[in-house]
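Q: The structures considered in this document are given below.
Values quoted throughout were computed directly from the atomic coordinates according to the rules given, and no laboratory measurement underlies them. Model, not experiment: these values are computed from the prediction. Cβ atoms are built from the backbone, for glycine too; each structure is taken alone.
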Structure P
Amino acid sequence: MAINPAASEENFLELRRDEDLYEMSLDLLAYYLDTAFEDPAAGEVERWTVSCLPDDGAEAPLFSLAVGTVEVLRLAKPTEGADGQVICLASVAVARSALADEAGTSLDTLAASLPAVRFRPDESAASDAVDVVVDLFDESSLGAFEELSESGQPIRRLAEQLEGEGADEHHNRWLARAVLDRIANAPAGNSV
């Protein structure tokens, strides 16, 4: 039986060729998993899966993280629009209520105060728990999201609501191992 390319060592090695994108991928995945789960290693495959798709075209994600069967995080290859602006670098799925609780304000007010971050409704209907996708375009928007979700509640609450086993045939164990190593080697008391 042929291995799914998203789960292949070849795709993992392809992602590693671009050191900056590889490091950014590990950082984002480690941040999300360390925030979402008390013990990310214990939930690998049973709670979460990661696929690695670095050579599937300009619109394809470099990786996709799913909790259960729902995609919650993806990093796309950076592209520039006609105006020179970077087109959506990362997308993070969150629960609207948790995000509003964390911010202490409505999503509309939050969107107006964070122009570097785009909030849009989740149109995939993959889960009732996901109702907002946060698009991050650059380092400043990533920093704004990390500050906004400092307690981790927007990520943690969503992970708690998502049930089901991930798609093992798409799970890239080499990328998962690298992320879990990053989490395990983070300084004590320091978020990844």
Structure Q
Amino acid sequence: MIDDIVWREACMLTPSCLMNLYASGQMERILKSLPVAAMCAAMISTKPYCIYSGPEEDVTQKKESVNIQPFVEKNLLSIAAMDRDMMTTAVNISSRGVIDDGEVIPGAIAFHNRWLLVTDNLYTRTLFSQHLPELSSLSTIDIFKYWADMLCPGAQEIEDAVKSMYKRARYMPHTGHRWYHWWDHLRQNSSNMRGK
């Protein structure tokens, strides 16, 4: 069970994390399970972030834009604006290494607000830990595992969500993550039961 997360006032979700959760088909339930507010940067509503949405045989045949508006309207997700100080932090971090706006902007916002950052990019996490050690971070799998532990959905529901994240968002936690084997077991169970 995942019970060692030190939650802050809010958690800032990067676009890749949002794509992964959206692809799971359980984003609403996952966001509801969080004990803190879920936030995203305004850029998520201005850039086209997509997941695969084709038929089960080949999901890559079609793409679907990640639509966060229903989650915003239900007060499950809030959009955080960026001020000048946050932009300065983002520029400073970017100058220390090659990092995508989808990572550095949410990181700067999270840092200035003392929120958790949820990102799956190991390079980003390393860069932030070196230059902004006060910034705590989690990954998609931490949020997903928290939902699975707290709401106790059925095994089939969890496996379906894992399979969907894997196929539709190409999400796979890094092999060194503490929940990797749990995740991979679920993914393989799902694939074995229904075929890849």
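Q: Name the one structure among P, Q that semi-axes √(5λ) of the Cα gyration tensor in Å of 25, 20, 16 was derived from. Each step should come with its number before you reach the end.
A: Numbers: P: 25, 20, 16; Q: 27, 18, 16.
The value was obtained from structure P.
Q: Can you tell which of P, Q yields 0.15 when FRET efficiency 1/(1 + (r/R0)^6) of positions 3 and 43 (r between Cβ atoms, R0 = 25 Å, to 0.05) is derived from it?
A: Only structure Q yields this read-out.
Q: Given a value of -15000 for helix-only ellipticity at 222 nm (-39500 (n - 2.57) for each DSSP H run of 4 or more, over all residues; to 500), point me to the structure among P, Q it was derived from.
A: This value belongs to structure Q.
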